[in-house]
1. Out of I, II, which structure matches 0.70 when FRET efficiency 1/(1 + (r/R0)^6) of positions 121 and 193 (r between Cβ atoms, R0 = 41 Å, to 0.05) is calculated?
2. Going by distance in nm of label points 7 Å out along Cα→Cβ at positions 25 and 73, which of structures I, II comes out largest?
3. Consider the structures I, II: one of them gives 0.90 for FRET efficiency 1/(1 + (r/R0)^6) of positions 97 and 265 (r between Cβ atoms, R0 = 30 Å, to 0.05) as calculated from the coordinates. Say which.
4. With helix-only ellipticity at 222 nm (-39500 (n - 2.57) for each DSSP H run of 4 or more, over all residues; to 500) derived from the coordinates and found to be -13500, which of I, II does the value describe?
5. Can you spot which of I, II the value 1.29 was calculated from, given it is Cα Rg over 2.2 N^0.38 Å, for residues 41-208 alone?
6. Compute relative contact order in percent (Cα under 8 Å, 6 or more apart) for each of I, II and report the one that scores greatest.
7. Using the calculated result 4.7 for distance in nm of label points 7 Å out along Cα→Cβ at positions 169 and 297, pick out the matching structure from I, II.
8. For which of I, II does Rg and Dmax of the Cα atoms in Å, calculated from the coordinates, equal 19.8, 61?
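Throughout, read-outs are computed from the coordinates displayed, never taken from laboratory work. The structure presented is a predicted model; accordingly, all values stated were derived computationally and were not measured. Cβ atoms are built from the backbone, for glycine too; each structure is taken alone.
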Structure I
Amino acid sequence: MTANLHPFDTLSPQRIVSAVESLGLMLPGEPFALNSYENRVFQFRDDEGRRWVAKFYRPQRWSDAQIREEHAFLQELAEAAVPVAAPWRDEAGETLHTHAGFRFTLFPQVAGQAPELENPEHLFALGELIGRLHAVSSRRPFVERPTLNPAERVAHSREQVLAGAWLNRRQRQAYLRISEALEPLLVAHAWPARSLIRVHGDCHLGNILGRDAEFTLVDFDDCGMAPAVQDLWMMLTAQSDPEWRAQLSELLEGYEQYHDFDRRELEWIETLRTLRLMRHSAWLVARWADPAFPRAFPWVASEDYWDQHIRTLEQQRLALEGGRWLA
């Protein structure tokens, strides 16, 4: 193996097939790669016609204990009839498997399309889905999975961005200034420990699939401890106050069929949005050695991207200082 070879470069189609067949399934054809960058995810059909998704975990990201806790959470949700894609278990009850140095898991394929956030029926159904999730997830905490801490997240994101070579001198000064200005605001708009529950953690439309307002949650790779609103705010996409409130009303009406929601958590939306923006850019920088990232995100290497990122963070500072549409 050469020094510049990324671990995922060795994950050939033959190795993927060999890994899956080591579990006793037979593949009549090659797996199809799905859009996934943090891990590598493949869709396939076995010789009995069943459709599966195989997820190969990024080396050294999560510990075995953290992955197994995610899987146990999914099994708990499935047993409570929450629509999720729970991992396949072998005869010994194991969900995390290894082959040729890779850890991987099989999931049943979930068919369908992403919900339409302009559709009130879909918003109500999404609220119901997350309410059902949180009714189960609030029963006990995670032990191994991470806790979303604003001070730690902003400091780590800043460290990763500044360690890269993408910012010119002017941009470095501007980024350092705005990130340092944001940190006390984010801490001031943070949540108490008592509000933390187990959450999906990355509840965007790409991770919700279904038809006819019946949806299933997939990809719990970012699950952890955070406030409940973490799984709701990305569904509030309207750009005007009345439309935003209308979306919120449908979402929470569905949610509260199954679980109470503290409206005070709405005050944390801009904190969560800022942390996600900072983390995303830091994630791109940190993963740049993975050849999939320069191919998928070439604009990260442009000055325009970083100028826009800094402007967006400035807008978030104003939002944190002034608040937004709160119910």
Structure II
Amino acid sequence: MEKHIHGGDVYHHQGCIDFSANCNPLGTPEGIKKAIIESLDHIGDYPQVGCAPLKEAIAEYEHTKPEQVICGNGAAEVIFSLCRAVNPKKALVPAPTFAEYQQALYSVDCEVEYFPLEKAKQFALDESFLQALTPDVDIIFLCNPNNPTGLLVEKPLLEKILDRCQQLGIFMAVDECFLDFVEAPEAYTLKEHLESHQNLFLFKAFTKRYAMAGVRLGYGLCGNRALLEKMESMSQPWNVSSIAQAAGLAALKEKEYVEEGRRIIFEELAYLKKELTELGYPVYPSQANYVFFEGPENLYDQLEQKKILIRDCSNYTGLSKGYYRVAVKNHQDNQQLIRALRELQK
């Protein structure tokens, strides 16, 4: 099992090609780097509390309202501050899914019940989840598309879950950070329900879309203004640095970059799935910017020796040794991964 709960640990794997973190394969745009450099002129000043200009820009980008936006030090901080503000006693979380939800829930002494996703169903969430929604559950976390499987939950099922949660007084948190990389994100997002459902919260981040994980900038969307005010009152006042705010404002102007990144991902996702399948690995129908597959239990170590870092998924609740996730990178890097896998089979 990996010592680290997440991928992207490049500091302990110097010189490796990193397939363990799922960021835009184009790398960080020059416009963002330039904005960060220019922001250093104000490094002696405190950041703007409340991030008002950034919230307005996010609202315009997301077609929502500025008062429905909350910013944080990465989506991870928003997850933790939501848990502090809601203070749930019992949560329902699918397994496997992103570990940050259970970490945040445990930090407020919340009991976490896992809804096991079945291998026989390719780890897909289906209508049986509705039966697990009971009045004693305070909050649920869903990831769409799910991490690490890359599988999407269809919108009609999401809406059934949302309505059921509203009936039972359950808060529904949905992580849409990877929706940026699916072919039709607007067909899956729940943004249109923010006004009518006070129990809905959506997570988004700049991290993956703009390949700026080191800057730490994420945000949440919610129609429950009282909850957002409570979250902000429970967060430290300067939680989003002036550098991150400047980077975010610059990033939202990078429309052509986002579309080019999406085009590459769609092409390379198909390439990786095809090549991995031909090599004999069981490949799941991931629709995000990463591929989930099965391989030998020692595959992580074998590829590490070839200076390639993949995500060993054995430390996800509900998974065991032999499950892996690889990011969709540029064609040259993807070819190198496939070459290394071929060499291991000789």
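1. Traced to structure I.
2. II
3. II
4. Comparing all candidates, it corresponds to I.
5. I
6. Comparing I, II by relative contact order in percent (Cα under 8 Å, 6 or more apart), the maximum is at II.
7. II
8. Of the structures listed, the value fits II.
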